[in-house]
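Asker: Each structure below is given as structure tokens.
Nothing in this text is a laboratory measurement; each read-out follows from the coordinates by a stated rule. Note that the structure is a prediction, hence the values are computed from the model and not measured.
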Structure 1
Amino acid sequence: MVEAIHPARRLHGSLTLPGDKSISHRYAMLASVAGGVSTIRNYSSGADCQSTLRCIRALGIPVEAAAGEVRIHGRGLHGYQAPREDLDAGNSGSTIRMLSGLLAGQSFASRLVGDESLSRRPMERIMEPLRRMGASIEARDGKFPPLLIRGCELRPIEYETPVASAQVKSCVLLAGLLADGVTTVREPLRTRDHTEVALREFGAEAESGSGWARVRGPARLEPRELVVPGDLSSAAFFLVAAAMLEGSDLILENIGLNPTRAALVDFLVSAGANIQVVDIGMRHGEPVGVLRVRGSRLAGGVIEKGLTAALIDEIPVLAVMGAVSETGLTVRDAAELRVKETDRIETVAANLRRLGVRVETAPDGLRVEGGQRFRGGSVESFGDHRIAMAFAVAALAADGPVTIEGAEAASVSFPEFWSKLREAASQEAP
């Protein structure tokens, strides 16, 4: 699929975005092991979150989904049934890594597979702690999917993650739900805490602080009625696009503003973006607010150390912003980008160069010079949803149309992206 994006003068109006992907995954998994029927509204429409539902169904859990609402008939911690075939996680690293924690404590074996991209992503980070808890896990070449998990009775552990990873932390905490005692995870940098928040919402005995989290098992989870806030990672593309275009005035409704994710807004404001939090409240332990962003004079900045971990998913679109900022953007400590859906350091750099932008790469990051202008032309998604959407943002500020090859990749996380982008770009200011 090819999308042709034309330059825009501004983004204007009000948008409601799909449910947060990270929260959708976690709500669905916890609902599947709760004791009763949970209802989840505004569940993410992205293909990754649909992969989680598909795997839950394959484990014998009834799931009803229609019009953004999902009903999951949980059967308790040991209510899964042995799957008749492979559990297909598609392109979803969240699905394969987090669901492995729940599968490790079951009484049967299961095999988790994924698409070509996911099959190249390393899994040692979850295999090592789950083995410490007693699970048997085999992988292709010792580290790649498919994963064969032979469930067993798990023991609680105290585990220190070698790198900051919310997926690894979540995997261990979910496994801890099935262990007899307290499982503790410590991490070198604070990562998003949606799992800890959701555990408490479902009634688990869970605590967390800066750099640590723990849960007591075995837990009896209660069913819940939940509403997923709008996805801040999806909002990032609109925040950057509106800030880049003079005259923009865009409102994003009901966006999740969890403090472990709010580094995005803080960084954009520090870079000169005119963003206001118009309203804020709490929903199921998660802060939710309305964001208003206007066209801005962008200064640029540096992303390194802990900030890199906090912004790792947003770096592609922030690199686009760096090109039109005054001083540019420098990214360090981001070697993790090389093992995402693509090598995002190289795919970002390749597309920037196709649009006439100067960029230098390093093993763990890149440097985009400021004060540049995008040329019209053609770019590729390389099958990566965040690359497709980031360069749609670049196209809005180009001097001519930009075609995006493989634009269908956006559906992994945000199927409505192209229609929402056109909606915001076509609305006229009053």
Structure 2
Amino acid sequence: MSEHPSTYNPGSAFERWLDTRLPIVRFGADLMTFPTPRNLIYWYTFGGILAFCLAVQIVTGIVLAMHYDASGTGAFISVQRGIMRDVNYGWLIRGLHANGASMFFIAVYLHILRGLYYGSYKAPREVLWLLGCVIYVLMMATAFMGYVLPWGQMSFWGAKVITSLLGAFPVIGKPLTTLLWGGFAVDDPTLNRFFSLHYLLPFVIAAVVALHVWALHVPGNNNPTGVNVKSNSDTLPFHPFYTVKDLFAISVFMILFAVFVFYLPDAMGKVDNNIAADPLKTPAHIVPEWYLLPFYAILRAVPDKLTGVLALAGALAVLFVLPWLDTSKVRSMRYRPTARIYFFIWVFFSLVLGWCGSQEPDGQIVSGFAGPVFIDYDINSVTWLSRISALYYFAYFLVILPILGMTETTLPVPDSLYTPVLSHPAGLPVGAAAAPETKG
């Protein structure tokens, strides 16, 4: 698909001159005419939504940086009074940026789930998947550093708890922590480091996104059937068919975004972060933002600090090796009914991990039909639920997928995209002949 002929024809002398020196117009035109599988559904619009989210974060972040004071004495005031009250539309810009982080992660999690379900990580798209994982890790680092910048209670103590995890590593742990802090405690140098990195990393993400798009256009898009494109009848040009579809999906997403910005601006934040950082007063319950909670639950589920840090890192590392762990030759779980069951169980336990990460580490809350019921257990129910969920999280990638690929019986996979999409006469374009039916 990467070798489709260019349809761009320079229309003026300037365009011909530019095309021989910097074919950027040709590149854009080729992107618009790129042959795309004709059966892509709305689950495949999250790439465009994520590009929109990244643009919003970069633009609003640049504006906020103009008014932010990266000092321990001025950070909280510059956000709560300066940006929110004194800067024209500062409340809107900060609302877009703060809630935009959550919208970004909602979109990226749905994007990842779609990739897992339809096997978008399988050959020949391994590099595409790896670059996506790099983007995800960079997003987590950027979001964590941005969470520290308001310098509220949760920001300060969250930074202190998470950065101190580096101290779990023998020999190098303490020097790394001191380097990150810029001293022997979380203070002004730490805030300056986080502000600089938080400003820089979105541009690094944008560069990796460019590589991600490049890697996508080499093998072409995957599709819900997982069947390779075999002829022109399997594809449509990206524009106008999918540009319009993406724009509609982005418009719907913007409505959800606007609801949070204008009506629920603090719904995804922590109340304690509206209190200025106080090194002498520890919050009752220190938790990260919701999009980091599953990994936080894995960290807390392990009693040993170093092992917990390694488990957290392993939860991310396993995503990088997923293309080689899944041994099935069938991509899409549409044709893998057994794998589909295990996948939805994995999604359930991932959500459970997120819930556990938001709870008190010694909580004993059990949901009953009559509402929350408090039961006095001899063991820590939240911790054990985290351990069971974390065990399945790792087992799904390291045990279940490798074994299923060798043992499961899959459903018949269509020979081409043309057959399942256009086999019905109502789905045929004008003047096209019906495709012959195929078994399975």
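Asker: Tell me which of 1, 2 gives 40, 23, 17 when you compute semi-axes √(5λ) of the Cα gyration tensor in Å, for residues 7-238 alone.
Answerer: Source structure for this number: 2.
Asker: Still on this structure: To test your reading of the models, identify which of 1, 2 gives 27, 57, 15, 0 for P(r) over Cα pairs in 20 Å bins from 0, in percent when calculated.
Answerer: Value 27, 57, 15, 0 for P(r) over Cα pairs in 20 Å bins from 0, in percent corresponds to 1 out of 1, 2.
Asker: Hey, P(r) over Cα pairs in 5 Å bins from 0, in percent, for residues 287-414 alone derived from one of 1, 2 reads 2, 11, 21, 24, 21, 15, 5, 1, 0; which structure?
Answerer: 1
Asker: State the single structure among 1, 2 that was used to calculate helix-only ellipticity at 222 nm (-39500 (n - 2.57) for each DSSP H run of 4 or more, over all residues; to 500), giving -18000. Before the final figure, lay out the partial values.
Answerer: Numbers: 1: -9000; 2: -18000.
This value belongs to structure 2.
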